[in-house]
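Once you scroll down, you'll see the structures, which are given as structure tokens.
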Structure 1
């Protein structure tokens, strides 16, 4: 997770506004249960992303409960686009090594 949490949170909020626990649930659902992040990891990251301008939030009331709802800012959408590009490049490099079915010939 180290180094990828921000990208995962931004991607989860892409196109929708969610409160913190719904973000945790969405991450878990989208990962097939592989990502079960504790609130002590997610909430500080959300606050940090908000402080650097990638997210904005506001309070709402749902089912009588007051919750902070997060959304991407234009800077957050730009950061997400950069993260996605970097991830595709990284995955391509790793796939070039791990996905190889043959031993390369050495000079």
Structure 2
């Protein structure tokens, strides 16, 4: 999964056809639990470009998007937010797939 490097890159990525931002942090135990399933999700949903956003490095982006819990996912399509799975709760592969499948 590509790792976000700058706010400018975030702005560029969110206007692409389909981008899925995953907000996380190295110290987050619930984020580590889903880490092993992420390559499979990327493979199952090739229409999305998955991007890892370190919550600590990009706290301003998180605040702008009201991401106060991690792990969280926000999907963009051509610059518009089309869905979010944002909470502080641990997420299962099934819950993440249900979220992605429900996107417009």
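Values quoted throughout were computed directly from the atomic coordinates according to the rules given, and no laboratory measurement underlies them. All values reported here derive from a predicted model rather than from experimental measurement. Cβ atoms are built from the backbone, for glycine too; each structure is taken alone.
Quick check for you: by mean count of other Cβ atoms within 10 Å over residues 6-13, which of 1, 2 is greatest?
That would be structure 1.
Can you tell which of 1, 2 yields -17500 when helix-only ellipticity at 222 nm (-39500 (n - 2.57) for each DSSP H run of 4 or more, over all residues; to 500) is derived from it?
The read-out comes from structure 1.
Okay, next question. Where does the value 3.5 come from, among 1, 2, when distance in nm of label points 7 Å out along Cα→Cβ at positions 78 and 94 is the thing being computed?
For distance in nm of label points 7 Å out along Cα→Cβ at positions 78 and 94, the value 3.5 is produced by structure 2.
Identify which of structures 1, 2 gives the largest calculated value of Kirkwood radius over Cα pairs in Å.
Looking at the calculated values, the largest one is 1.
For structures 1, 2, which has the highest computed value of relative contact order in percent (Cα under 8 Å, 6 or more apart)?
Structure 2 comes out on top.
2.9 is what came out when distance in nm of label points 7 Å out along Cα→Cβ at positions 62 and 86 was calculated for one structure; which of 1, 2 is it?
Working through the options, I get structure 1.
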